[in-house]
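Taken together, the values in this text are just the output of simple stated rules run on the coordinates, not laboratory data. Note that the coordinates shown come from a computational prediction; the quantities given were computed from them, not determined experimentally. Cβ atoms are built from the backbone, for glycine too; each structure is taken alone.
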Structure P
Amino acid sequence: MLKTKRAGFMGAAILLALAACNPAPPPREEVPKLAVDAGWPTIPAGAKFGEVSAVDVDGEGNVWVLHRAGRKWAEPFPKEPIPEPTVFKFSPEGKLLAEWGAGVFVMPHGISIAPDGKVWITDVAREQVMRFSPEGALELTLGEQGVTRQDASHFGRPADVAFLPGRVLVADGYVNTRVAEFAPDGAFLRDWGDFKVAHAVAVDDRHIYVADREHARIAVYDHGGKEVASWPSPAGNHTYAIKPLGGGRLLAVEGRDGADRNGAILRIYSADGKVEASFDIGLPGEDASLGHDLALDGKGHAYVTDVNGGRVVRVTLPTGAAK
């Protein structure tokens, strides 16, 4: 009987120790839901719409969407390109105006429309950054296909692109730890930073912002590349994409929370890095959404890509959010 009691005490002690080592995760964050504009966009019945990775808006208000057309993220990456079109161009009303990119991309990741209308796309499997005409003609390729390095002519899974006068900034990326800068003609200028997945880069008239995803922060730099602020994400959440709202304010989308659970939370940050508002735009159900990229159209709309949900959505920001 004594041995049985001792065994029971030991078993209970082991369970308590295990519980202490593996505490229950905190409850999911509860923030107001933001309604998605129903019916936007219109996807033709014959189009193969896959994991939606990136979105941007051009100077005419057209919305460019990058998706993986039936392919899912899986490592090691495949070698063959996706045979279907991966770039969709929508009118502001959501009508599909053009599609291209078939047979080009292996694992497309980011799409950015330059002020001159050129389309810059990153491919993490190809290890390249490519510039296209709006009609889809390839004009420039940076990086050596399939080769991963951190130097002037290679990338380590480049994620995103932003633009300053005379400078193309590449968030590089999943393997590398930097922002790499190039001239518009592709000449390497310099690199800087020390990030843990530089997943997105954005600029305004004063600052460069980097979504330092696995450090759970937004890093803020002046245009010379000097860090001037660090904005930790609430509860250790992981920021996937950022876009300036004007006046130093920022819109961000978080695809994972501090407990590593997928979702889609929008944050509005003030110029001093404080959270002004938060909204949930995720689908119901555990891990149903993964907020990945966002864009703004200047009319109070935000466009958000949802990798797990296989969708791009438009939401209307509350009055005063986009000043």
Structure Q
Amino acid sequence: MPVKKYDVVGIGNAIVDILANVEDDFLQEHNLRKGMMRLVDELEVKRLHTCIDVVKEVSGGSAANTIVGLASLGNSVAFMGKVRDDPLGKSFEKGLKALGVDYCTKKAVSGQPTACCVVLTTLDAQRTMNTCLGISGSLGPEDIDETIISQSEIIYLEGYLWDSDEAKKAFKKAVRIARETGGRVALSLSDSFCVKRHRVEFLDLVKNHIDILFANEEEIKSLFETSTLEKAISRCKEMKNICAITRSEKGSVVVFKDRIYMISPQRNINIVDTTGAGDLYAAGFLHGLIRGMDLESCGKIGSIVAAEVISHFGARPESSLIELLNGSGF
């Protein structure tokens, strides 16, 4: 079978992250629920922006963060996500290309502005996200390049895409092409509220179309409507796919058929900002999977990579992930 050009192609919302530190009182004052993501309009973004001291402004988005992590680990990757031909859109594209990611979506010349997300981090390193989807939500089937999808070993999609009818069509098109051309499909459930909004459809996806599933503890419990992780794991064992469940300071659990791997967390980490922890865990996990490693090793690599990103502000690596893995015996 011929070798494909890309190890992983990511599809998701193309978003510029605006990062700031706040107190818990700030969240209460603005009626924000800690640790969750909410969709807001441009006016709300502007209102929040006037109330915070911005620490950093970087291109982001869940799937894009994972793809950047994979690029940093030396993998051949591409990303599909919609931006405008505005300053933020040009910055987003430039940032990805500078990091070795092929950006494969033509910038729109009209419509809403490039998406952004105000990420508010509290002292306990929890992040509360306020996302204005802008034009990213208009990603449609016409933006999915069949050749690029067919040339990928794995396509990686974020659950947030299901919030837009057009993006959902793009999602389905990409999955169909990957299936027809021998590619594997990975999905991140993205957010527990996202799961609640689309539980029935997500269950169908997981049962019938997904090879690799990424979720945190709350997301997987929400998917299966269970009160405990143990019950959710039992449901995962019934599936045919690989399930990787992150548990913050408790590490992660990897489930495949009747096998359960308990992955210990990295120790002695100075946690600054948890933004992107799950995204980078997925990058590390997929990196191991691409190289044919066993699932326990994949989970360990995910933990190592995630630990790097929570030690500083922002969802992008700031040190060499390759050197980090080499130093850990991988």
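Comparison across structures P, Q (criterion: distance in nm of label points 7 Å out along Cα→Cβ at positions 35 and 219) gives the highest value for P.
Computing mean count of other Cβ atoms within 10 Å over residues 67-74 across structures P, Q gives 18.2 for structure P. Out of P, Q, which structure matches 51, 43, 41 when Cα extents along the principal axes in Å is calculated? This figure was derived from Q. As an exercise: mean count of other Cβ atoms within 10 Å over residues 195-202, calculated from one structure in P, Q, equals 23.9. Which structure is it? Attributed to the structure labelled P.
Determine which structure produced the value 2.2 for distance in nm of label points 7 Å out along Cα→Cβ at positions 43 and 123, calculated from the coordinates; the candidates are P, Q. Value 2.2 for distance in nm of label points 7 Å out along Cα→Cβ at positions 43 and 123 corresponds to P out of P, Q.
Assign the value -11000, calculated as helix-only ellipticity at 222 nm (-39500 (n - 2.57) for each DSSP H run of 4 or more, over all residues; to 500), to the correct structure from P, Q. Comparing all candidates, it corresponds to Q.
If you rank structures P, Q by relative contact order in percent (Cα under 8 Å, 6 or more apart), which sits at the top with the largest value? Greatest value across P, Q: structure Q.
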